[in-house]
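For reference, the structures are reproduced in the following blocks.
Just so it is clear, none of the values below were taken in a lab; they were calculated from the coordinates. Computed from a prediction, not measured in an experiment: that's the story for all the values here. Cβ atoms are built from the backbone, for glycine too; each structure is taken alone.
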Structure I
């Protein structure tokens, strides 16, 4: 009897997790910036590579968010890594309609006291709904 209850609880837990995960889609972008005394432009459009910037400066790139679903999605963006406090998304915490795309401006602000070097992180885009 105890074994049946444990198996039933396991199956229910699996179904709940599967149900919740079916409503979540994730997209991830690598973030990279080199801090130096020169400016260098990165043309990579698959990542958030901001190139080379002097400390105390900023740059921006655009990312395309795509909802291929038949339902609207709630979208929010989070950053992590050494650059997480330097990143600002133009828009965050919004609904994206069905079969819709939206281009979002993402800006990086390099603090004035940042030492020369390479700084990286990730931006995670979560689609709920």
Structure II
């Protein structure tokens, strides 16, 4: 009898579910004269208050590498990310091109981090 090749034929379906698991921290500040020099506002982390109204005693939450982003608003207007920086440790926020920002203006920094978890189920049928 000659050798023959057996071919397996099967179908499969895979379903993947991903949960983003967002974690959002919000910080609030009103522009003070001592933090504004010409067109730059430099805000130490300890000048912010958190969502519960507590004055920050340490650094701000920073974004996770490749899984987070910042949103900064001044007078409820979202700002381009190129106009501000958050230090790598979260110890300060620096806003540039801010010469028209009035003293007392409200600034909100929202930190969005994501810890996605995915699970897959594969079903093989005849």
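Which structure, out of I, II, was FRET efficiency 1/(1 + (r/R0)^6) of positions 24 and 40 (r between Cβ atoms, R0 = 41 Å, to 0.05) calculated from, if the result is 0.95? Kindly include the intermediate steps, with their values, before the conclusion.
Values: I: 0.65; II: 0.95.
Among I, II, the structure yielding 0.95 for FRET efficiency 1/(1 + (r/R0)^6) of positions 24 and 40 (r between Cβ atoms, R0 = 41 Å, to 0.05) is II.
Hey, helix-only ellipticity at 222 nm (-39500 (n - 2.57) for each DSSP H run of 4 or more, over all residues; to 500) derived from one of I, II reads -5500; which structure? Let's see the in-between values first.
Details: I: -5500; II: 0.
This figure was derived from I.
Given 0.50 as the derived value for FRET efficiency 1/(1 + (r/R0)^6) of positions 32 and 64 (r between Cβ atoms, R0 = 30 Å, to 0.05), which of the supplied structures I, II does it correspond to? Here the read-out was taken from II.
Each of structures I, II was scored by relative contact order in percent (Cα under 8 Å, 6 or more apart); the highest score is held by II.
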